[in-house]
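These are the structures in question, set out in turn.
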Structure I
Amino acid sequence: MRSFPPVKIPFPLLGLLLPTAALFAADPSSPATKSEPPLRKPYFQNDFFGEMPRAFCIIQKIDLQAKTMVVKVLKDGRLETISIGPDTELLFRNAYGELEDYFPGQHVMLFVYGDEDRKWAGIRAVQDEIQMTAQHNWFGTITKIDREKRQYWTRREEKNDKKEVTKVVELDHIYAPDVKVWKGETPVGAGALQVGDEVIQQLVEKDGQLIAVEMFDRAGADAVRKIQEARLYQSQTEHGLSGYVLDLEPMSGALTVMINRGNLKRAGELKAGDEIKIAPADGSAPFAGAIYEIKSPDSRKRLELLVNSRAAARLKYGEPLRVFMPGTGGPLPEGRSGIPTPPVKK
């Protein structure tokens with residue numbers, strides 16, 4: 001084979017060619033370069049949100065141990081047994097609540113996940129009437145009161161961005177003889193109701209009829225929200241925050257706990273370095289954990305903890321937990337349920 005002598009490029013010319021070659025290689029418009037498709041990442045799927053059923057129901061039965069609720073769907077009268085999952089939002093008295101707060105006969109709205117066939121697939125939220133109507137600003141103006149029949153009528157207008165009336169909602173309800181009317185921090189009786197008051201109500205089914213047992217103007221709705229938040233804060237102090245096992249590795253003692261939305265505000269007080277008590281919801285022995293990282297993947301809090309491998313070994317994925325704030329829940333477990341001390345490297 002014939003060999004050719006190497007081509008020598010003068011140094012000044014070489015200095016011009018090299019940058020030009022690099023520019024050509026990096027040019028995204030070059031036909032030799034293939035553009036990579038963008039990564040598909042999670043996003044808020046608004047079309048799914050719009051399809052989610054909003055079902056008005058009457059609570060028939062609550063099973064605190066099984067975490068279930070039997071409801072009557074007002075649209076067609078059918079009975080549904082729903083499961084209250086670890087991430088189900090429980091919205092009560094214009095704030096967050098707990099399953100123990102709800103009661104049979106109560107008028108609530110379910111916010112439901114739907115599957116591909118629009119069938120009920122899970123419950124996103126249970127909203128009592130106070131929270132649902134207050135958050136939507138569905139305060140109706142009282143236009144008439146019949147005190148002998150204990151009946152009142154309301155009118156509410158819905159407007160668009162141009163302040164034009166797009167919908168008028170007129171309702172009438174019977175109120176209970178001992179109805180509580182909230183116009184501030186202390187409830188009063190039906191005598192405080194006046195034409196012109198703007199109110200929402202909590203309805204309860206009694207003898208097949210929906211009766212208003214509590215009524216609220218805006219100040220009253222705000223007052224009961226503060227009362228409920230204080231009650232929930234005390235409950236969280238005494239019983240811990242509601243969470244569940246998201247991931248675990250017993251050999252290293254790595255534990256990931258998700259704190260649900262109803263406890264998000266209180267969980268915001270936690271920080272890396274806190275040493276806390278954790279109790280499985282089934283009543284088994286509590287254990288200690290050291291928080292080394294806190295993440296906020298969405299409207300929840302994710303705690304990364306170091307725990308004793310022996311405690312991690314008995315946990316299960318998805319297992320409900322009660323996570324106590326630092327200094328609450330009693331003494332911090334020690335020994336084989338305590339926080340392990342990593343060996344010192346020599």
Structure II
Amino acid sequence: MGGSAFTLSTHGFTTSRMTQSQYQSLSKSILPLLQLYFRTVSIPPEAPGKLTFGDLDIMVRKPFDLHPHDAILQFCSHALGDRCKAFIYNLPTTNIAVVCEDVVVQVDIHIVEQDEVWEIDYWMHSWGDMGMIVSSLIKAWGLRLSSSRGLWVEIPGKPVFGLTFCMERITHFLGLDWERYQQGFATVEELFEWIEGITINGEKVGVKSKGKLEMKMHNDRPMWVAFWNRGEDVAYAPSEEEKQRVFELALDYFGKRKEFEDIMAQLAKKRCAKAKFNGTRVMEWTGVYGKNLGDLMKALKQDERVKIMDNLVAMEDEDVKAVVMEYHNRMSCQHTVV
């Protein structure tokens with residue numbers, strides 16, 4: 001939240017920015033307390049060279065024999081006690097107003113409930129706006145990067161097709177030096193130079209800022225603005241062929257080709273089944289419409305010959321029509337008898 005969760009109008013107070021000394025002091029006092037309630041507690045590295053801090057971000061997972069809600073409540077009421085002025089409980093992030101050296105500051109506790117996303121979630125919260133910048137940079141090639149979904153792409157019939165949650169593999173795929181990343185960054189310049197190593201289709205993509213500085217939601221973020229100000233005022237504009245090449249490389253690199261092909265085969269089956277059996281065709285064959293058509297479709301969908309997709313796909317059109325007419329004639333006879 002950048003230290004803005006608590007407002008005068010709603011809570012009767014606001015929180016103060018912290019100096020480096022206050023930030024370090026708060027970190028040392030809060031971490032041992034959280035470790036009483038969570039098996040994993042860690043503070044992602046902040047942007048290099050940062051002098052003041054709007055909040056202290058802490059990531060946690062695996063509470064000890066407690067629901068996350070209860071763990072946070074006990075942390076606030078028992079561990080912090082009078083130091084907790086107020087808190088706003090939410091998942092995944094809870095905001096806590098903590099008294100520190102006679103001022104009130106904000107602590108954000110980010111709970112990661114799924115173990116598989118811990119690495120990517122932690123990475124996306126590290127080094128200031130790093131994750132947001134990398135995610136925005138690769139988007140033009142159809143690649144998406146998020147703390148909850150990892151690296152993913154869109155495919156027909158499946159808006160989110162996950163590639164991996166492993167950050168080391170992601171950085172290698174993007175041509176970034178993972179070993180260099182693990183050394184950390186002393187300055188923003190070092191971090192920016194590392195990000196500029198992103199390579200797609202064998203070429204460094206560089207920094208192209210067209211549209212990036214027009215995003216009002218990010219323009220109050222100095223690191224975001226500083227990075228894109230380094231670039232040319234042109235847009236990333238890979239061709240459809242280039243984007244397809246990236247997609248094919250990603251399928252092979254992350255071992256997702258079979259899964260993708262299985263999904264495509266299933267979609268093709270569904271399209272075939274829908275083309276063979278649908279309300280429009282049934283109406284054309286039988287001449288029924290309205291409520292009678294609805295009743296007929298409902299009855300037909302209980303028959304395994306058309307209910308089971310594999311059966312339907314294997315049938316010839318005339319066979320499907322025969323089933324439809326069988327039900328239509330039967331229901332017509334029933335109506336006549338009545």
Structure III
Amino acid sequence: MDLFIKIFLVILPFMWISLGAPGSPRDGELISFAFFVILIVLTRPRLNFSLENRSIKAFGIYLVLWFMVLQASSIFNPQFPTGFALMIQARTILVILGILLYMAVSETTGSIESYYNTICLSAIIQSVIAIPNYWHVYPYDSFLAWIGVPIDIPADMIVGTLENSGFFAIYLAICLPFFFRPRWRFFIPVVLFHLAMTHSSTAVFSATVGVIAYTGLSWKVIIPAIVAGGLFTWKDGIGPSIMVRFEFWAKCLRNYHLNPINIIFGHGIGSSWGENYNLHNDWLQLFWYTGLTGIGLAADYVLNIYRNDKYLFAAFVTACTSALGNYPFHLAPSMYLIILIAGLIERRRRENYGIS
């Protein structure tokens with residue numbers, strides 16, 4: 001099982017080929033995510049299906065109840081949109097598979113250090129593939145076009161195989177803390193160079209917060225990190241994409257139904273906040289979907305996360321911070337990476353407290 005988890009981490013960002021839907025890489029990645037997790041679970045026949053973390057258990061139960069309500073509505077309401085019903089089913093499957101992956105990773109027996117190495121290897125592979133992008137050469141896209149799966153990527157983007165500069169930058173930012181180990185430090189300049197050249201303020205800010213978390217709030221690092229992040233923002237400016245995000249969030253809050261039921265329980269998984277695309281803020285999206293209850297359960301998990309492994313903790317903080325300006329929990333490669341990190345954090349906690 002350990003080997004499968006590591007292999008899938010590396011190859012998932014390449015799985016753009018979606019069934020009968022060329023030009024839709026995220027569909028291909030999500031299908032692959034489902035396939036990979038099922039294989040991982042099948043190779044662990046004695047998987048313990050009990051969840052010890054009360055926050056994840058409560059959050060999972062809450063989401064399942066929401067899915068049951070929405071599924072019942074789709075069955076008994078003839079006017080319920082068919083597309084919405086299919087989306088609910090797909091999200092239900094993804095949530096269940098995500099929890100299964102978390103449980104499987106938390107019960108792994110291989111060296112945790114080897115998982116760190118695999119995360120670094122995946123980031124290095126993406127970084128190498130991204131190098132020709134600076135000359136508007138996209139090797140993986142050319143390969144996909146050659147086999148009949150054309151992908152249209154703007155010529156000025158640095159993407160690796162991750163479709164979008166923002167997705168690529170967030171992926172590298174989450175991986176960055178694992179390069180702080182002695183044998184991997186010489187790759188840090190490469191990762192930082194890519195982060196700067198993607199012009200992703202969200203990724204740079206998230207990486208800065210992750211570095212601060214790694215050092216344990218040392219002022220010797222906080223001040224240089226803030227200065228470096230500030231210089232990047234000053235040089236790069238607040239781009240139009242940031243302003244568009246502010247407009248998204250303002251529209252979402254304007255459209256929020258301010259009644260007790262919606263404030264407490266949200267509008268439902270998969271419901272539209274006013275537009276047919278992602279909100280570019282996973283936390284606000286979660287509030288729209290699940291209300292204060294969902295946000296409260298998620299915050300309880302995040303604020304009480306086990307912190308004694310500085311690499312895992314810094315990577316987790318980076319991921320949570322990046323969710324403020326992007327949607328890493330909705331993209332299969334970063335979602336898989338984040339769940340892997342959360343599962344390893346749980347394994348570290350069990351090892352520390354002698355829990356079998």
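Computed from the coordinates by the stated procedures, all read-outs in this text should not be read as laboratory data. Model, not experiment: these values are computed from the prediction. Cβ atoms are built from the backbone, for glycine too; each structure is taken alone.
If we compute mean count of other Cβ atoms within 10 Å over residues 126-133 for structures I, II, III, which one ends up with the highest value? Write out the running numbers ahead of the final one.
Numbers: I: 24.1; II: 21.5; III: 19.0.
Comparing I, II, III, the top value of mean count of other Cβ atoms within 10 Å over residues 126-133 belongs to I.
Ranked by distance in nm of label points 7 Å out along Cα→Cβ at positions 110 and 134, which of I, II, III sits at the highest value?
Ranking I, II, III on distance in nm of label points 7 Å out along Cα→Cβ at positions 110 and 134, first place is III.
If helix-only ellipticity at 222 nm (-39500 (n - 2.57) for each DSSP H run of 4 or more, over all residues; to 500) comes out at -13000 when worked out from the coordinates, which of I, II, III was used?
Of the options listed, only II reproduces it.
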